[in-house]
Structure P
Amino acid sequence: MDKIQILRKISQVFFFIRFVFISSLCLCFYGVLEQIFISGSTALIQKIIIIAIITLIFGRLFCGFACPFGFLQELAYKIKKRKKLPKINREIHNKLIYLKYFVMVGFLLLAYYLSTYAFCNICPIGFVSRLSGTLLALFLAILFIVISYFIPRFFCKYICPLGAFLSIFSIYPIFQLKLNNNCVKCRLCEFKCPMQIEITKNITQRECIRCFECMSACRKGGLSFKPFFFRR
C-alpha cells in the first residue's frame, strides 16, 4: 500500500471514530438546510461553507477521506480482493449518475414545503454518524452496504444527495486528477475506479471522490494530482 493510501486509511478511520463514537456529527448539507427551513438555525452552516471551499480547491475530498458511510461501503467491496471491480453497463451508468441530483432537489422541496426533516429521517449517512434514527434509515444503511459488495460505492455514485451537492463545487476544482505523458492506456486505473470513471478517455472531476485508487493501481506513474494551471 502506497503512502497516499496509508494516509487516506488513517483519515477514514479517524473521521469514522470521530463521527460515530465521539461527536456524532452530521455534516450533510440537508440537515443544515432543513434546520434553516424549519427552525431558522444557522449554527452548522459555517461547517458546510468550509467543506464547500475545500471542495472548490481539491474536489470531493470529503467523500474519499472523511465520509463514514463511504468508508463502510469501501470495506464492503474490498472484502473480496478483485483485480477488476464490477461495472454497470456504461449506457445505464451514464443515466443513473444523474439520479442523485433528482434526489437532492426532491428532498429539499419536501423539506421546504412540508417543514419536515424529510431526508434526515431516512438518511443512511446520518444513521451511521449518530448510530440512531428510524428503522428505515437502518434498513437503507444495511441495504446500500450490501449492494456495495456487488456494485462498488453504489450509494455514492447514484443516490447520495451530499455527493450531488459537492459535485457541483467540484466541476472544475483547482487541484485536478490528470493523465500525464507516462500513461500507456493500459486501463489498470479504470479497473480499480469505484466510481466507474473512464479515466483514459475523460476524467470527470465532479464524479471523482479522490480515493486515488487509480494512482495506486498505475504502474507507470501516468496520473498526477496538480492545480489545473500546471502542465502535465
Structure Q
Amino acid sequence: MELREIFQIIKKRSKIIVLITLATILITAIFNFFILDDIYETHTTLMVSKTHEGGQTPDIQYNDILLNQKLVKTYSTIATSNRVIEQVIEDLNIEADPEDVKEKITVTSIGETEIIKISVLDKDKEFGVKLANATANAFMDAVVDIMKLDNVQVIDVAKLPERPVKPRRALNLAVAAVLGVMIGLGVAFLQEYLDNTIKTPDDVEKYLGVPVLGVIPSIDE
C-alpha cells in the first residue's frame, strides 16, 4: 500500500477515527473526574543506625551505610509486619483489616544514606498523615526491640499534602487521546480491508486491470 493510499483511507474514514477518539477521551474523563477517588501521598523519614561502644555515634562509616542499605528490605518487612500494623491500628483506635492497612504503606531508602522513608497513600489525606506518623512510631519501637538498634530518630514527620498524586488526569487524558487515535486507525483500516466493493474509476483499473471507457455520474432526482 502506497503512502498516498494510506492518507486517502484516513481521509475517507476520518469520521470514525474522530468519533472513536472523542469517545475514548470522554469515557476516560468520566472515570477520572467522577468515578476515581483522589489519592494523596504523605511520608515521614527516619534515620536508622547503631550507636557504637561508649554510647557515642562516630562519623558515619561507608560500611555502615552499605549495611543499612541492604537492610532496607528488612525494615520494610518490619514496618508492614502484623506486629507493627496491629500496634498502629490500636494506637489510632480504628477498625481496619491489617492487610488493607499494609497496602497503603511503602518503605524505601533515600539515596545512599541510612535514611528510610515511610510513605502512605490514602484518599483521606488527614488519615494518611496519622497513619504515617503512627507507623513511624510503631516501627521505631519494633526495630529497636527486634534488631537491637538504639539510634532510631524521626527526621521529618508526615505533613498534610496539598494536592493528590493520583489520578494524573492530564496524563490519562493524553494517553486516552493517543489510544483513541490508534483504535480509530485500526478500525478504519479494518473496514477498508473488509470492504471489497469498487467505488471509483481508479478501483476499476487497480483491481480489474482494464481501462475505464466512461463514467456515469450520480444525479439526484
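No value in this document is a laboratory result; all are computed from the given coordinates. Remember, predicted model here, so these are calculated numbers, not experimental data. Cβ atoms are built from the backbone, for glycine too; each structure is taken alone.
Points to keep in mind about this one:
- Label whose coordinates, when volume of the Cα convex hull per residue in Å³ is calculated, return 122 (choices P, Q): P
- Entry that produces 0.00 once FRET efficiency 1/(1 + (r/R0)^6) of positions 19 and 155 (r between Cβ atoms, R0 = 25 Å, to 0.05) is calculated, selected from P, Q: Q
- Structure (P, Q) behind the derived value 35 of relative contact order in percent (Cα under 8 Å, 6 or more apart): Q
- FRET efficiency 1/(1 + (r/R0)^6) of positions 123 and 195 (r between Cβ atoms, R0 = 41 Å, to 0.05) derived as 1.00 - corresponding label from P, Q: P
- Looking at FRET efficiency 1/(1 + (r/R0)^6) of positions 3 and 147 (r between Cβ atoms, R0 = 25 Å, to 0.05) over structures P, Q, structure P comes out largest.
- Distance in nm of label points 7 Å out along Cα→Cβ at positions 11 and 163 - highest-scoring structure of P, Q: Q
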